[in-house]
Structures are given as structure tokens and as C-alpha cells.
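What follows is a set of structures to go through.
Values quoted throughout were computed directly from the atomic coordinates according to the rules given, and no laboratory measurement underlies them. Remember, predicted model here, so these are calculated numbers, not experimental data. Cβ atoms are built from the backbone, for glycine too; each structure is taken alone.
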Structure P
């Protein structure tokens, strides 16, 4: 059931990107975890700027490709979150929460805007 519009997905992407870049610094995560989350946030931000949806700046990336890349990135974050194990439980929980919620968001996002307005 795809109930989230590309517009809403775009808003969530920018919120997630900002969270991934700010949270590790505010929470005092290790340098390697901070770098991981910052890199993931930068990837989400860059991809969002390039996606053909209402919040894209240079709309070259089709929404289905965006959703596929989201899935890969979320998978990598889940793997890396698991690798933290007991070493950084707060960081693990934050990464897992962001990755799982991102994966779920992608699963319920429509690949086309449902309004008559074309954002290609």
C-alpha cells in the first residue's frame, strides 16, 4: 500500500538528512559513527537535490531509482548499526531507527505524484 506522496517523501528526506548530520554531534557519538552518519546524511541530501520530485533542485533522478538507492542505503545503515553492537548502544539505536523508518517510508511511497502537476 503506497500512501506517501513523493512530496511528503521529499520533506522526510530533508528532515532525515539534517538529523543524520546533527544528531551524532549533539549526542557525542564516536568520530567513526559521526562520519558514517554524516556521510549517509550527505548522500540523502545529494540524492534529494537530484530527484524528480517537488523538492528536487536539479530533477534528473527518477523516483523509482531514488527509492531503490534509499533501500540500499538503509541496508548499509542497518548493517553498520548492527556492527556497533554494545560498543555504542545509543548510536546503534539511532542508526537503526533512522534506517528502519527510512526503509518503511520507501516501501509506502508512491513513485509518481498523484496530482495533475508534472514535476519531471
Structure Q
């Protein structure tokens, strides 16, 4: 499966990042750059839709860890939306399920910022 990232502004200050494919050592830098670009635009409230991510490596998960503190320091957060069971399992193993707000509904993800 091809890797892709789509970004849309959901609210004036909330970005929705939709990731598709394998998020691993070969692709994590693309997601890092995307999040860095959003930070550069002053967007620190980010929902990452993981519904179409079939696999995530520790390098892929590391993107979220690296971005979380900068996001929170600027009044935002990283919300993880609808991870597949494979991705959720990796988050559980790495302890990320306790650190990140993981939701299964887009409305709940947006509401988490209010």
C-alpha cells in the first residue's frame, strides 16, 4: 500500500491529518515534516486519523512522542483518531495509550480541544 498524508483544517485552529499505509522507518520523516509545517503555521491542535494505517513501527510512533510536548507547550495537543487494531496494539505495548488521547469518533476528537 502506498503511503500518503492528507491535511485539512477542520476548524480555524484544528488540523486533521489523515495517514494511509505503513508508518515506519521509511515514511516517518514525511509525517514529521507535515506536523512541523503545521506548527510553523501556528496550528498546534492536531487530530491524526490512523484508520488507514496498517502498520506502525516504533519510529512511526516516535513522531507523535516528539510532537506532543511542542504541541502542548503551545496550547494544543495531539489526538489519535480511530487507530486500527494493529496500531492500537503497538500503542499499548509502548505505553502510548496512557499518554495520548485516543478516540474512535471524529466529533469526539474535535470536542477534545474544547
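Largest in distance in nm of label points 7 Å out along Cα→Cβ at positions 26 and 50 among the labelled structures P, Q is structure P.
Can you tell which of P, Q yields 2.8 when distance in nm of label points 7 Å out along Cα→Cβ at positions 2 and 82 is derived from it? It traces back to P.
Compare distance in nm of label points 7 Å out along Cα→Cβ at positions 10 and 34 across structures P, Q and report the one with the greatest value. With respect to distance in nm of label points 7 Å out along Cα→Cβ at positions 10 and 34, the highest-scoring structure among P, Q is P. Matching task: 0.60 is the computed value of FRET efficiency 1/(1 + (r/R0)^6) of positions 42 and 98 (r between Cβ atoms, R0 = 30 Å, to 0.05). Pick the structure from P, Q. Going label by label, the one that fits is Q. Quick one: distance in nm of label points 7 Å out along Cα→Cβ at positions 74 and 106 came out at 0.6 when computed from one of P, Q, so which one is it? Considering all the candidates, the number was obtained from P. Out of P, Q, which one gives 14.6, 50 for Rg and Dmax of the Cα atoms in Å as computed from the coordinates? Structure P accounts for this read-out. Looking at relative contact order in percent (Cα under 8 Å, 6 or more apart) for structures P, Q, the greatest value goes to P.
Taking -24000 as the value of helix-only ellipticity at 222 nm (-39500 (n - 2.57) for each DSSP H run of 4 or more, over all residues; to 500) derived from one of the structures shown (P, Q), identify that structure. Traced to structure P.
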